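Some structures are shown below for you to check.
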Structure I
Amino acid sequence: MKNKALTLTVIANMTSNYGESLGNISSVQKVFRGGKEYATRSRESLKNAICVQSGFYDDLQTKVDKEKEKTVTQKLVNKEINAANCRSLEGGYMFTKSKDVTYIRNSSFYLTDAVATEPFINDARFHNNLYLATNYAKAHGLNVQNNAKDCGLMPYQYEYDKSTKIYSLTIDLEKIGKDENFGAEADNNEKCERVIALIDAVENLSLVVKGNLDNAEPIFVAGGLSPRKTHIFENAVSVSGKKLIIEPVKEKLAQGYSCALMRNGELSNEDEIVRELNPTSVTDFFENLRGQVKEYFSE
């Protein structure tokens, strides 16, 4: 069968993003599975980070429409600015031109939530803005202890999580660079550059949360070009007690895919992974993948 997609499932050490806050308390996003709580980084947060780091949002233009009851902010789309010539629209859009005209174009790439491999253990961090409050107190002849409210002293706390998480990315190679709303399509060179920009971002992914820089590069990755437009390894890659479960990954790899491992001790059965799955280095994996993408779009 002809390859139609590119699919990757990644194990990475990354922080979670934050959900709702209650007063001055911030909590990380979580999911419940099997009666246990697992920290997550949402697919929306991952997608935004990948779009920013890949340069997809460099040409982003937004439009704000103010109506009687609400204000609508949306990506700018028209005949001259569409997914074929504007990379920021590759991730999909819904643009309401008028009351009767709405353009919709789904994303050409899809992500899952990044879910931790181990149950969440609450690690609360406590902070305050004492230095700023003290600086204000000195400038206005106040005492921080006696006039805490007037000085703007504000204690706050937030949950913190940085853990091994698993997520998947699948790119629809037949949809990249096409915008059916306007009958427009990018050339193969532009399509190729877009796909490579996305996988480059995954290979070198950095995240920022609560002012902290987070290296979220892959520790283990499996995938490749695929005839199926789905997350092939989503159900196969799993970790139990720091060990990668080998057999389901091995079965998928036999279908023509490959994998890579960074030997940093994060997975406790690295020797078994090397023996049973024969992984390459992460650098070689992505270099080979870039070569496959270039070959695909040169046909």
Structure II
Amino acid sequence: MAAEQPLFSPKQVACALSVSESSVKRWCDCGAIPSEKTAGGHRKITLEALQSFLAKSNRNISCPETLGLPKMPPTRVVCVEGKNSPRNQTFRDALARGEHDVCRRLLHEMINEGATRSQAAECLIADAMHGVGHAWQCDQIDVYQERRACDMALRLIFDLSSSLPPVPDDAPLAIGGSPQCDPYQLPTALVELTLREAGWRATSLGNQLPLESFIQATADCQPQLVWLSVSSIDDEDTFVANQNRMAASLAEDVVLLVGGRALTDSIRPRLRFTAHCDSLRQLADLAEILLIKCEHSRSQLCQERAVHTAATTHQK
């Protein structure tokens, strides 16, 4: 048996909304607030009718205790700052509100206009997450909104990657990730997307990975390219020592790419790497050049093997 809804008088509702009683009566008379009348002709308003009015009029109950209701926290108005573009603003706000379909539509609109997937991701997703992170730190959005945005951004990147044509099985291999004490998942996921789009068999090893694991992974997988995305460093000296040890373990023909906001001008000169990338666009351009070099080297190797095989056969 359903519980009977409480009934409120126009005076009670007026006090709860901090408006005049005559305004509430006028809203009742015009149907904006559905109401009932008692046998004595007095207006009564149900909680459901009041909630419907609040949703349609975008009003809030300022004094819920007058209706015997618990006091609720104020609804946050989400407006995340970032690039000064209507599309970027719409994407940022939709991401903070958890509107996955809106974000996906905006990404594909940009791709249909001629942008690559990595360009669209950098323009919209990276910009939005930077704004969301800043808004969370400034207490402009709640922690659940920041966590939800992170999860949704990862799913959007996965959607973009899944829509790429298959990479050939014999394409050069790239592996990488983020080092220990780096909790950020998005940067390495964006690198993986960019490299796959450029034609690499790219696999992200994830975040918070000990550099010893990078060394083991390169020994196991024998990649032609290794990337290190660094957004956070706890101890600079320890990181530099471990990174250089990892770089020294790579074969001479393995390319080591590094990037990330934590690799400042003071840290980079202390590190060993092949190239540093400031943006996904720069990474995409470099990845295409490196792919051509890898394919040329492989072609040369095949020719040398063919010549060697022919010479051996001739000698026999």
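All of the numbers you see were taken from the coordinates with simple rules; none came from a lab. Because the structure is predicted, anything quoted here is derived from the model rather than measured. Cβ atoms are built from the backbone, for glycine too; each structure is taken alone.
Tabulated values for the structure
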{"quantity": "Entry that produces 38, 31, 16 once semi-axes √(5λ) of the Cα gyration tensor in Å is calculated, selected from I, II", "calculated": "I"}
{"quantity": "Value 20.8, calculated as mean count of other Cβ atoms within 10 Å over residues 110-117, assigned to which of I, II", "calculated": "I"}
{"quantity": "For -16500 (helix-only ellipticity at 222 nm (-39500 (n - 2.57) for each DSSP H run of 4 or more, over all residues; to 500), calculated) the corresponding structure among I, II", "calculated": "II"}
{"quantity": "Parent structure of the calculated result 14.1, given that mean count of other Cβ atoms within 10 Å over residues 30-37 is the read-out and I, II the choices", "calculated": "II"}
{"quantity": "Read-out P(r) over Cα pairs in 10 Å bins from 0, in percent, for residues 46-93 alone, computed value 21, 35, 21, 18, 4, structure in I, II", "calculated": "II"}
{"quantity": "Test item: relative contact order in percent (Cα under 8 Å, 6 or more apart) calculated as 11, pick one of I, II", "calculated": "II"}
{"quantity": "Among I, II, structure where FRET efficiency 1/(1 + (r/R0)^6) of positions 38 and 174 (r between Cβ atoms, R0 = 41 Å, to 0.05) as derived comes to 0.05", "calculated": "II"}
